[in-house]
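Peer 1: Have a look at these structures, which come just after this line.
FYI, it's all coordinate maths here, none of it is from the lab. Everything numeric here is computed off the predicted structure, so don't read it as measured data. Cβ atoms are built from the backbone, for glycine too; each structure is taken alone.
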Structure 1
């Protein structure tokens with residue numbers, strides 16, 4: 001129960017859509033969403049294949065709690081080989097699309113091949129059909145495509161798809177849904193674009209069953225009460241994730257101007273308070289209200305607008321209308337990382353990323369690398385087409401549009417910071433791990449996050465581990481490895497359930513196991529979830545090793561390792577990665593090259609995958 005028990009295989013080359021039963025053994029071992037889809041990817045993808053080739057599957061996956069009444073039970077994920085990194089990619093999204101896919105009767109869709117001409121997938125419950133996208137929605141932004149599909153199929157339809165960034169194979173293109181929700185990282189949108197697949201439009205009306213409806217309802221109500229009483233939940237509701245700006249800004253953990261610093265002197269201008277404060281008497285603030293995803297009782301999403309007389313309004317008047325606003329990560333990347341303190345310019349750039357389907361983190365960090373290259377004289381205005389100094393809101397809003405269309409210097413930024421910096425002979429200026437750009441936490445100020453970045457299978461990521469409390473309490477690197485390892489396993493399990501990571505504001509893994517046990521067949525406990533999380537983490541590691549990654553790739557940029565933090569609470573610190581990494585490998589039961597040991601694979605039931 002709770003799983004629908006079937007997946008849809010779509011061969012874009014032959015234009016066929018075939019249903020098949022879900023593999024129950026893999027489901028029981030890897031749960032759903034991130035874990036189960038990774039198991040399918042490992043079985044069906046050559047890890048050394050070019051991510052943009054027809055041979056690489058693109059998987060849309062739900063979890064067992066997706067579509068249920070469990071708080072935040074609307075998550076889905078896209079799993080493939082990342083166009084940005086060449087590593088395994090799992091990008092998670094909220095909104096309403098995931099629940100609609102589950103309501104239509106599907107646990108997962110696996111796309112293979114490449115369409116001869118652009119198409120979209122129309123799912124009307126269990127009826128699946130590929131339809132032409134050319135001369136209809138291909139060449140349009142995601143917003144335009146979503147509106148056109150709703151006009152054609154009905155406004156109850158939910159859509160996931162790409163904008164022009166995905167069509168142009170921008171290496172960090174995202175897959176969007178519900179206008180401003182995103183499977184954002186690792187370039188999953190570029191993989192979709194390479195398959196000439198514009199969108200999935202789904203009408204789902206079948207609902208989801210659970211094993212024990214009465215017990216499940218009781219646990220769901222208990223979960224609502226736990227979240228309602230949580231101070232962390234209240235902060236997310238009131239301020240959104242951008243509340244972190246004041247914390248990292250004051251602490252000195254906010255990567256600034258391509259990590260030249262860890263403190264942005266103008267962070268308050270792009271903070272949660274700035275969003276809520278009118279810029280002048282009689283003016284409206286940037287923030288309009290908050291918003292929530294399917295079944296969510298948190299509502300961390302922001303709805304914002306740009307001042308109608310700001311110069312960004314001339315770039316796109318539609319952005320003065322209320323719509324998805326800044327989160328912490330977009331505010332960091334489009335603000336502090338490029339030295340821009342103009343709230344409207346940051347909001348505008350974020351809205352372009354939403355409309356065109358582009359990861360604002362990777363875009364902002366790549367632009368920051370370009371700005372440093374420009375200020376060092378490595379690249380010139382003749383190449384960039386305009387001045388690119390740190391702090392320029394004009395450069396930010398111009399380059400975000402160029403990048404989405406892969407035009408002008410934007411075509412260079414579309415490659416991502418690793419490729420851009422290597423091309424100009426300065427690879428050390430790319431603030432990335434395994435090719436994926438840093439989120440908004442500097443590893444010199446937050447040692448645990450540094451270890452988490454270095455060991456994340458999809459490259460630098462702030463969501464694969466949870467060392468935050470420890471990092472804001474102590475800089476002692478000795479305590480970080482067990483925290484990082486344990487929370488990586490826990491987060492891998494949570495990412496496979498179909499609920500949002502922010503439920504940890506009020507729930508622990510014991511409570512999540514109770515939800516699972518009431519919803520799904522089998523005996524689900526905290527211990528079983530943790531073991532599944534460890535299995536998923538190890539599976540992702542095996543994929544990356546087979547793709548050509550090794551222990552040498554579990555590292556950070558030289559700036560994080562050799563240049564002491566110039567300010568902040570941990571001024572003078574570098575990230576002490578090597579000592580943490582050795583202890584982490586031992587805890588993981590990996591050898592000194594970062595390879596899982598046979599005993600670990602045997603315990604997790606994974607030895608056949610290495611044969």
Structure 2
């Protein structure tokens with residue numbers, strides 16, 4: 001799982017905006033060069049309004065600020081995007097642009113239209129859920145992305161800690177405003193959100209005990225500075241005061257607001273229960289799949305795919321001589337100790353070692369399958385203990401453009417009894433290599449691609465590629481035994497089940513337990529992961545449908561290309577055709593791949 005876009009927030013002060021877009025565009029020479037200059041200036045202008053986005057891109061501009069989390073900021077961002085679209089259409093003529101620039105034109109226009117639709121449904125989204133909240137996101141941001149190379153960087157860190165009070169006040173206002181409109185997160189989200197928030201402000205310097213995660217991070221970063229002892233001591237005093245003062249006050253306000261609105265929660269229903277919930281879910285499906293598929297079509301696709309996958313599963317059961325039902329085989333894999341790691345620090349280390357080895361073996365043979373390899377490094381890390389309760393099973397964080405931060409494949413190892421060895425290989429190919437790391441890092445490293453395409457994304461494309469990568473691992477010669485290959489099929493079945501369960505919850509009005517039971521009957525997931533998955537879909541409608549829909553499109557395009565090109569088909573060139581333009585809506589991806597087929601065929 002991975003996502004990225006310009007953060008739809010604004011800084012409240014101290015912004016250094018770019019030159020006017022039209023003037024910037026006119027400075028370039030050719031029509032294409034002027035157009036690309038305009039697009040990059042547009043990206044920079046919006047990024048400048050989000051200090052956290054700037055930091056994630058490797059910039060230290062506005063380094064002491066956090067974003068503006070208010071509805072006004074989101075409205076301003078939409079106004080800015082609409083203005084940029086008007087400038088584009090008033091300044092440039094697509095007839096004078098190259099095919100590549102016309103594609104950028106189309107994508108820029110569609111991005112603004114999508115943002116317009118998203119803003120219409122803004123208040124239907126849940127701010128704080130068991131999938132995460134600002135209380136968890138801010139420490140992750142500070143620890144992983146705020147570098148401290150100088151004394152000024154350390155003071156910027158302190159400034160951001162101080163700004164948390166303002167951020168949490170804005171978040172609290174937004175929570176209450178949505179609650180007044182009938183949108184409150186499901187009741188089951190409140191305890192884990194509060195638990196994670198309290199972990200952030202537990203430990204030194206807030207309470208007795210070991211350092212909390214942020215204090216440990218700040219102390220470590222300040223300790224690495226080459227400064228006099230009195231300067232270091234002063235920085236630590238400033239950091240301690242910011243944490244125990246405005247930072248803690250902000251978190252306490254957030255926790256209090258959550259407690260205030262919790263009685264207004266309606267339970268664990270799908271979004272059909274929200275005002276205009278059916279129309280909202282139709283929008284979420286459209287955005288998540290980048291298609292016009294209806295909920296019923298998505299649901300049936302999931303059932304059809306699940307039936308196909310289970311036929312392949314039963315063939316493996318015959319291969320290993322197992323007598324019993326599919327559910328009996330699931331039970332064996334879940335209970336036999338040979339398929340689990342010890343629930344110990346050593347077990348966690350073994351998982352990380354194995355996941356790294358799976359990534360390494362892909363990199364060793366990748367030149368046979370890809371024309372380009374990412375330059376960015378890739379690391380496998382365990383999710384930090386303080387955010388395990390609201391973190392996903394596994395996910396990817398993109399590298400920084402300047403190489404100072406690697407791509408990170410995160411795994412949640414909070415309970416090793418819930419981790420199954422046969423599934424790790426496929427997950428590693430999806431979240432690491434050749435999955436999200438190849439797709440995301442290569443887009444960032446592609447020369448000539450406008451910034452909004454380098455750093456933008458479409459879930460169906462990105463997650464479709466991740467799931468395709470799981471299957472590709474089989475062709476690359478991996479999954480060396482039937483057990484791991486069965487594990488691969490179980491992760492594919494998991495994504496087919498997502499189509500059924502997501503539409504079941506939000507369109508067919510399934511209960512939370514009904515959704516969980518469908519998972520038990522049809523997947524290898526542990527009880528912990530089943531609970532996490534179902535709760536994720538309830539909180540994040542539509543997103544889970546992107547994986548299978550995207551993978552099916554990539555597989556269909558590959559089959560068509562192989563049929564059309566015959567002996568001229570080159571798997572490396574096909575992968576390049578899929579990856580070279582960055583993330584695309586599925587219809588646009590199809591057009592680009594078919595254009596490549598025509599070029600190769602001659």
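Peer 1: So mean count of other Cβ atoms within 10 Å over residues 379-386, computed for just one structure, reads 17.5; which one of 1, 2 is that?
Peer 2: 2
Peer 1: Compute distance in nm of label points 7 Å out along Cα→Cβ at positions 451 and 467 for each of 1, 2 and report the one that scores greatest.
Peer 2: 2
Peer 1: Of the structures labelled 1, 2, which one yields -19500 when helix-only ellipticity at 222 nm (-39500 (n - 2.57) for each DSSP H run of 4 or more, over all residues; to 500) is computed from its coordinates?
Peer 2: 2
Peer 1: From which structure (1, 2) was Rg and Dmax of the Cα atoms in Å calculated, if the value obtained is 24.2, 73?
Peer 2: 2
Peer 1: Starting from the value 49, 30, 26: which structure in 1, 2 was Cα extents along the principal axes in Å, for residues 107-226 alone calculated from?
Peer 2: 1
Peer 1: So if we calculate FRET efficiency 1/(1 + (r/R0)^6) of positions 283 and 515 (r between Cβ atoms, R0 = 41 Å, to 0.05) for every structure here (1, 2), which label has the highest result? Show your work: numbers first, answer last.
Peer 2: Details: 1: 0.35; 2: 1.00.
Comparing 1, 2 by FRET efficiency 1/(1 + (r/R0)^6) of positions 283 and 515 (r between Cβ atoms, R0 = 41 Å, to 0.05), the maximum is at 2.
Peer 1: With distance in nm of label points 7 Å out along Cα→Cβ at positions 195 and 547 as the yardstick, tell me which of 1, 2 scores highest.
Peer 2: Result for distance in nm of label points 7 Å out along Cα→Cβ at positions 195 and 547 over 1, 2: largest is 2.
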